[in-house]
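These are the structures in question, set out in turn.
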Structure 1
């Protein structure tokens, strides 16, 4: 399974970060009152301060919620955050979880409090959100080539906070940054992104990486900070072929890191950042972050896994080393998200229509997975390993479900669906109720998309 809990890093390890010692949850600065526009929550006659949610006595099944509603299980969320944080500490690497998965400041806070070194984002707008709510260090895992984005980076350099890193993969991109950031006292730290043919961004060859590195070193506005990659888009006919493609990508990244090490030392760098994604190929990525590298600079390996925070049903769960299939009796991530919707109609034998669809659930992969049925008596019947209720199609506001003969299902029953690909789930919900084991609502987390 690749790098395991208990493994020791083979390279010169940098100091691990301390946990966040101050809250990000500054409701007076950014948090939005909950009102009648809050999808899936009880109908409200007056705005409600999110800090007062726990005192409302809400339960998902008390008849006040306007379904469908997506809920976040607090115990699973905290378990997942702690598991990945401990895994990174044990393997001597830093964690910069990808915030674009949730875009929830309350979840950012929990991840940073558990010891995350930084938060990762995908766009300058997301970086601005993270900065606005107080994230102290941000990995902008992308190239920034638009004037507005570059100017926002300039403001972080002028203000001295937060610390922001971004990626470069071309001489042209470096030139754009250099031209617009020139004249500032501080330099923007950038990482060279590597990629594979047919993928997304990233240099495809060591020679090109060295050209980009030379242009960065010649810049008055930038400083070289390390090497980055994203392996989630690799292709191949089967899992072994995809695993091999990830290792080829990491091999190129590691070669670039070794090649730029002398120049970074000459420029006064104190560490070299080596960073990969990791929700799907987490164990393979950690291998690449911890194997001996041979640089003189200490290496900070940074894992950017985003989907691990909520995990999922039937997507990452099938391929992650901490999923139910591959965990081999070891620690497992737990699916933390459910969408509950009522059975609206049973128009044909063996078919039910429920009131949740593409507006409420991810639909970029396989259909969502049925997890449970709640009858009007209050009894919740879990599906088990072989669900007898299956989603076959999604419309905008409806899902088509087939069920086995002899199973009990009726109009008005409630169905829980587990999501696949959590990155496409949070953005459908501005407010997400956080529930305990009894489905009592203990908090509501805002998302900012």
Structure 2
């Protein structure tokens, strides 16, 4: 009980601690409207935004704006930060069938042409629009089936040459190219309306405006770590802040933009967010504490070791050897003995055999041959030499007196002076052990050998 309370306390303390050290948004993110109960810009540019009648509902990533009504929109004051050469505009949307030319987000028209915006076309699909002096260019029309009252991600990108549209992270057809520059007018930026009409009818969430064309794998990335969708096990990545990190030895931390280590030897190993499933060290440790009921104390202070990250990356964490059962194998039985435990498929086991027993030969009560799981010794021949086979009995093969597993001879390995041997085991069900001997001689043996059945235990973290 004390251990469980300690674990709960650690996790609770971490939850408070990490809430204050989330990574700052990237500098290429010009505007970020989370719509979590307000119209504020959460980027580092702090653009001035005004809410016109928008209310808020719960969404998969917090809250979303309810734009299902005429005259509901968010207006962002014009700023030089909104004058872009390359651009990505992305948002989450949900709603029923839309009419034509419903405005989702972007900079509005001036002098007959807008700068950049997402809107619905005449057939109900999505367009990404780039306006230039004297004209405009549209992405291919796409997403006509997204108006099914389910959340969908939409994004438009322009890299100075090609206009592309993405629906739920998938590019719609080919891009459309132009050699024209964006017409950066002085009109305001709007979400959910054109300011004077063309109102969107539904819900909008997490609108982001970038001054670059994002690559496909950068879209739908809630926490800017390069990992998204169901691959991201920590969709709200936090930066690690280990106060003693400077004293680490082969440990790693997530700085908010990269995995780092102050140990020179650790530079040979370069973790990244993709192979840590979008989780920082602190988040990895939190999940491991819950899954394994271990405290990982040093890692909370100095960062994650390579072994921790390797186990995490593989989707499982190594708990270590766990005793399943100890089987006592009598030396004088021709049928042997089976384990009580039935071993399961898909688990890693090994067998640890140890101890010695005696073969009495012709004089009851006198141990003339000593043997362990693999080797034997006749003191009358050589008190110190244990061999794989018994001197004077080679006609019965070198396996005489060996410990068999499931009816088979196994190689228990090189001679060990402690008479302890360990081998992997991949069988399932009950394990049968028996000491092989000449049938007439079984009843002259005394003592027993012992076998520990051990699970090399892992916890599946996914």
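Quick check on the output: -8000 is helix-only ellipticity at 222 nm (-39500 (n - 2.57) for each DSSP H run of 4 or more, over all residues; to 500), derived from one of 1, 2. Which one produced it? Source structure for this number: 1.
Can you spot which of 1, 2 the value 23.2 was calculated from, given it is Kirkwood radius over Cα pairs in Å?
Values: 1: 23.2; 2: 27.6.
Going label by label, the one that fits is 1.
For relative contact order in percent (Cα under 8 Å, 6 or more apart), the calculated result is 14, so let me know which of 1, 2 that is. This value belongs to structure 2.
Once distance in nm of label points 7 Å out along Cα→Cβ at positions 49 and 65 is calculated for every structure in 1, 2, which label goes with the largest value?
Details: 1: 2.5; 2: 0.6.
Result for distance in nm of label points 7 Å out along Cα→Cβ at positions 49 and 65 over 1, 2: largest is 1.
Here, each number is a calculation from the coordinates, and none is a lab measurement. Because the structure is predicted, anything quoted here is derived from the model rather than measured. Cβ atoms are built from the backbone, for glycine too; each structure is taken alone.
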